[in-house]
Structure P
Amino acid sequence: MIPEITQKLLAAKKAKGISFADLEKILGRDEVWIAAVIYRQASASEEEAKKLIEALGLGGIYVQELTEPSVKGLGPVVPTDPLIYRFYEIMQVYGMPIKEVIHEKFGDGIMSAIDFTLDVEKEEDPKGDRVKVIMNGKFLPYKKW
């Protein structure tokens, strides 16, 4: 279920005819991060929230909500949206192989989802355009004590 604030922000974005790439230029933050704020998967500073709300032509009533810590995640169910499900499927199929390759290259640890960036790029291809997703997370080795 999409939060009410998200619905209002997306409606304002659509009404203004503004893209996430446009918002990236205005806020000086990555378009994926801005989308995460709108979907309440990330929190903005007061200054970032004000810039976002101003860019969308909304009053300041949403600033506080956008700065509050968010509840992250999709919930305990398998996603049903086809695009989101494909990422779930990718992890079902390639999760263990990716884990093994990371351990082989870095040792026993995890990739941070906090010290992390994610970029989405479009690669034009005559056989059909390609989606390129680049995840970049700090490696965090497990501590020994």
Structure Q
Amino acid sequence: MRAFLALLSGLLFGGGLALSGMMNPSRVRGFLDILGAWDPTLAFVMGSAVLVMAIAWRIRAHMHRPAMAAEFYLPGTRRIDARLVAGAALFGIGWGLAGLCPGPAIGSLANAAMPAATFIAAMLAGMAIFKLVDRKTGQS
């Protein structure tokens, strides 16, 4: 049942990305081009996500445990440190340069296979480098 719900969630997410045009890197670049031909589409997608998440947090407050797990897994820290800021900056730079983030990149494998595959390869390389550096510095 959990695998089916995960698949259903992924299909819903992917369908939303496709319907909203967020798998098109030019839409993302248009949103980031605030001094040029600004495209507010991504703002509406983000706003919708924030609204849905706000409702989900309200519902979660009244639940003792999730429907498909033994407990809720929530972040243990709210600390903003150099590591978090650097990671967010790298993510943002990659997003701005490629016009893709991980979800749309995977969805884009269906219609823009080579650019999406290049992005995913770079993303996986970055994750591997992080794992190596994290293991050597002993942080987690």
Structure with the greatest value (metric FRET efficiency 1/(1 + (r/R0)^6) of positions 22 and 110 (r between Cβ atoms, R0 = 25 Å, to 0.05), set P, Q):
Q
If relative contact order in percent (Cα under 8 Å, 6 or more apart) is calculated from each of P, Q, which structure is the one that comes out at 26?
Q
Read-out helix-only ellipticity at 222 nm (-39500 (n - 2.57) for each DSSP H run of 4 or more, over all residues; to 500), computed value -14500, structure in P, Q:
P
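From which structure (P, Q) was distance in nm of label points 7 Å out along Cα→Cβ at positions 46 and 94 calculated, if the value obtained is 1.9? Working shown, then result.
Working: P: 4.3; Q: 1.9.
The read-out comes from structure Q.
For structures P, Q, calculate Cα Rg over 2.2 N^0.38 Å, for residues 6-77 alone and state which one comes out highest. Can you show the working numbers first?
On the way: P: 1.04; Q: 1.45.
If we compare Cα Rg over 2.2 N^0.38 Å, for residues 6-77 alone over P, Q, the biggest value is for Q.
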I have 1.12 for Rg/Rh (Cα atoms, Kirkwood Rh), for residues 70-125 alone, calculated from one of the structures P, Q. Which structure is it?
Q
Given a value of 14.9 for mean count of other Cβ atoms within 10 Å over residues 14-21, point me to the structure among P, Q it was derived from.
Q
Among P, Q, structure where distance in nm of label points 7 Å out along Cα→Cβ at positions 102 and 118 as derived comes to 2.2:
Q
Distance in nm of label points 7 Å out along Cα→Cβ at positions 62 and 86 gets 4.4 when computed on, of labels P, Q, structure Q
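No lab work stands behind these numbers, since they all come straight from the coordinates. Bear in mind the structure is a predicted one, so any value in this text is a computation, not a measurement. Cβ atoms are built from the backbone, for glycine too; each structure is taken alone.
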